[in-house]
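Please find the structures below.
Read the figures in this text as sums done on the coordinates, not as results from a lab. This one's a predicted model, so the numbers in the text were calculated from it and none came from an experiment. Cβ atoms are built from the backbone, for glycine too; each structure is taken alone.
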Structure P
Amino acid sequence: MAHQTHRLGGFSALNTGRIVDCYCQVKLRGNGSTLVGGFCGENRGELLRCFSRGQVLGKGKRGGFVARQDGTVEHCFWQRRDGLDASDWPDRDLSLTAGEIRRQRLQDWDLQGTWYFDSETGADGMGLYDVRPEEEEHDRVVEIGDAKALLAFAREVNSGEAHPGTLYRLTADIDLGGRSWAPVGLDQEAAFQGRFDGGGHWIRNFTVSARKYPFAGLFGCVGEPGTVCSVHVDCVLLGKGNCAAPLCAMNQGKIVNCTAVSHADLSRYAGGLVAQNSGLVARCAAFGVLKAAIPLPWQASALLLLLLCFPLPIYFAVTAQAEAQEVFAPVILDPNAVPIQPDDEEIITPPPAEETTDTSASFIMNAEMWVSTENYAGSAGLRCPTWSTRGFVATVRLTAEDMARIGYQGGEEYVTLYQSGLIAPGYGVDVITLGALPDGSRLPAGEYELSVLLEFYDVETNEKSAVNTVIPLDVTVS
């Protein structure tokens, strides 16, 4: 019988290649059948000058840096929280407290051109310099400046029409508006073979279904000739699947100078930047939350987003994103929101007080909803728990896939069917009504996977959080 052990790593789930000069700050939560490593779930290759300063929680075989080690680990460490007893951790010899991370412990690290290290702040001020790769000649150059061009790029690769000698160059940040994304390079037979240069730009606000795609991420599979460099992603990976990571599910090529910020459910192989690596990954960083799915009664799901404060100068693009936040115009409170009853929160275990900050945001909602063609009203169970420090606005949208299925030809990437007002902590909206399509028609009877965009706000200042969340809502219309 095959042993179905899951591998979960803050940076990579399984490494059989080389990972050099990389780090992660990811919160991990495994279950009893999981290999959970702060940096790598299982290493059979080479890890050189890498570190992790995330949290490893839950059950399973755990390692602060690597849970199962059969390869080479040189000049690597994991940051041990003050007061943590490392005696029962198999890789305790690789652990250092923040106070123990000093220049003399990093003699084999390039602290001039690759790694930034501030002696005053120590580990908290350690990060990667942004280094642009050298320009190369290519047979064909395709510039990508908006969402439409990015989708065209994905279709070209996945249809088999892309030429291996093509350079695809991102020329602007792209917000996909919560779109459900089909990975570039859907499998190993159709892997991405060209070169993708992100130019230091972000691709953000998209979701990938690991249940739908066996290789889930911005890139599904990158082949041996393929190269991905200087791109930063911010996304959500949904559902249990085979192989999932925000930037690339399976890499056989080269990934250089990239960043990933994500929230992901546990797949068989799940990583903070790449899930399975047999190629080269260098000068990359991963942030976010990777967790085992927790079954909840009443078909409800919950998410705790801990917005990270990144130290300078960890990729100037990350820093610039944080500095660009602004206070938005006042958001109107939802008139239909009512106080949450105590029984409504018993299905969710509140996070420990030490894990809740003034930028923590939580939500509770039903995973499925049934509506009648008579009034198109259904129970969504939208709730902002009392322990959340941010409120949210929920937007329910019809995806392009379902628009095509019902024959609607409005030309939009998605259609908004419902939008709440601001739902503040301690309040909820139970029943929502799906509106008509722009042409006045209504959803015909059938099953749909709608996209729910959650935008988080400080209810006192109206400041909008940096991270949006997109989740699916299975709707049956009858």
Structure Q
Amino acid sequence: MSRRTAITDADYVIAFDGTEHRILPGGTVVYEDDTIVYVGPQYDGPVDETVCARGHVLIPGFIDVHSHLLTESLNKGYLEDVGSRKLGMSGLFEYFPAAGAPRTEEESSWVLRYALTQLLKSGCTTVLEIGGDTDNMIDIYGDMGIRAYVARPYRDAHWYTTNGHELLYEWDTESGKKSFREAIDFLERHSGRYNDRIRSFLAPGQVDTCTPDLLKETMAVRKDLGVPVQIHVSQSTPEWNEMMRRPGMTPVEWLGRQDFLGPDTILAHCVFLNHHSLVQYRDHDDLALIESTGSTVAHCPWVFARRGFQMESLGRYLRRGINVGIGTDTVPQDLMHEMRWAAVMGKNAETDTGCPTAAEVFDAATLGGARAIGRDDLGRIAEGARADLVLIDADTMDMRPLRDPVKNIIYSASSRAVSKVIVGGRVVVEGGRVKAVSESEIITRVQALAERVWSKVKDHDHAGRTIEEMSPMSYRMWQ
């Protein structure tokens, strides 16, 4: 039997008028089951439940277009302040593999709960996850209530280094084909589960680890299945140099030659494009190619900012007509945190306080993410959209004084201000707490697992270094 709920008297509602977000003071939103049926100043029809939102701001749920929930959480306290100086300051080729201690499915399930808890508490209602998810992990997404697009990654090659300054590739196309088939099988078995809150997409690993054949097969299957596809591209200077060495093209240009770009393609990161100050390749225009094909850029500012890099710049990409979504990628899995870094690093890159604006960043985290996955029913508060809603407590130090709710959310607030999160009409966060889990149990489990992983770093590092040697503590221990 259908159930109708009204959220009334919000200080402000960030509502969608069919074209853009608008600020609606004192607004009311009504949803029936999982669908919004009314947005406006007041509602006189019958409802089964009324939620008074006085002292709150009601916003659409955020969409995280790029995350690695199962692998990144245990890197906290390890990957900061360090990087491979001879490999472009990246942590990809030397530091990540060293943290690759095998985990049981049970251990991984607690890492997933940990990451999802952070995401939900930051107002994220939809996430695109690229990870080694098993069938049983899908039930965790379902039980915790988030809307998730989950993909199993595949690639033809794995990168490695034996000396810390040379990037090598181990190619195995048969393994790539096998992983591709497994990814398709995973997609077909799980898409549509949990009242269609669970879907999937295709995720060939990285531009430098995939053959043209694998990418062409991916696009053929993508067309048949009608799903998005996402690939890592232009995420490091070693990758740039490798692609210049092989085909003599920019990574984005090479993807274009494979007919891989398009409205259903999400390009993760796209930091080191031809115009970037660390590349300076003026004979090409990557931004023009991305814009002309309608591809989306998944912008994850924090993971690069903490290494001393930045996109150059978010405002420039947006004003060239490129669709951009916001992703978390690494810890913390916190969309509000990521949005602030997107705004501030963009301004620093342009030395312009108004580029990007708070509205442009908010759009990227909502409408941009929805556009990336072809969902005009997400990322907005409008009749016919999914009831994916977030209540921000306006009576907090972070949010008061309150004149412009969007500016306060981007520049001043944090996930502490998130009071209630609703996904598909179901309340999954209440009073700032995720209803489906015990945070204290998650913290205990993840701490124990992280300590085991840290103790095994020397077994996976090419030079046999301990974690203390690879990532020294900030201060010496008390003797």
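Some points to look at:
- Structure responsible for 0.05, with FRET efficiency 1/(1 + (r/R0)^6) of positions 44 and 172 (r between Cβ atoms, R0 = 41 Å, to 0.05) calculated and labels P, Q on offer: Q
- Which of P, Q leads on relative contact order in percent (Cα under 8 Å, 6 or more apart), largest value: Q
- Label whose coordinates, when FRET efficiency 1/(1 + (r/R0)^6) of positions 20 and 116 (r between Cβ atoms, R0 = 35 Å, to 0.05) is calculated, return 0.70 (choices P, Q): Q
- helix-only ellipticity at 222 nm (-39500 (n - 2.57) for each DSSP H run of 4 or more, over all residues; to 500) derived as -9000 - corresponding label from P, Q: Q
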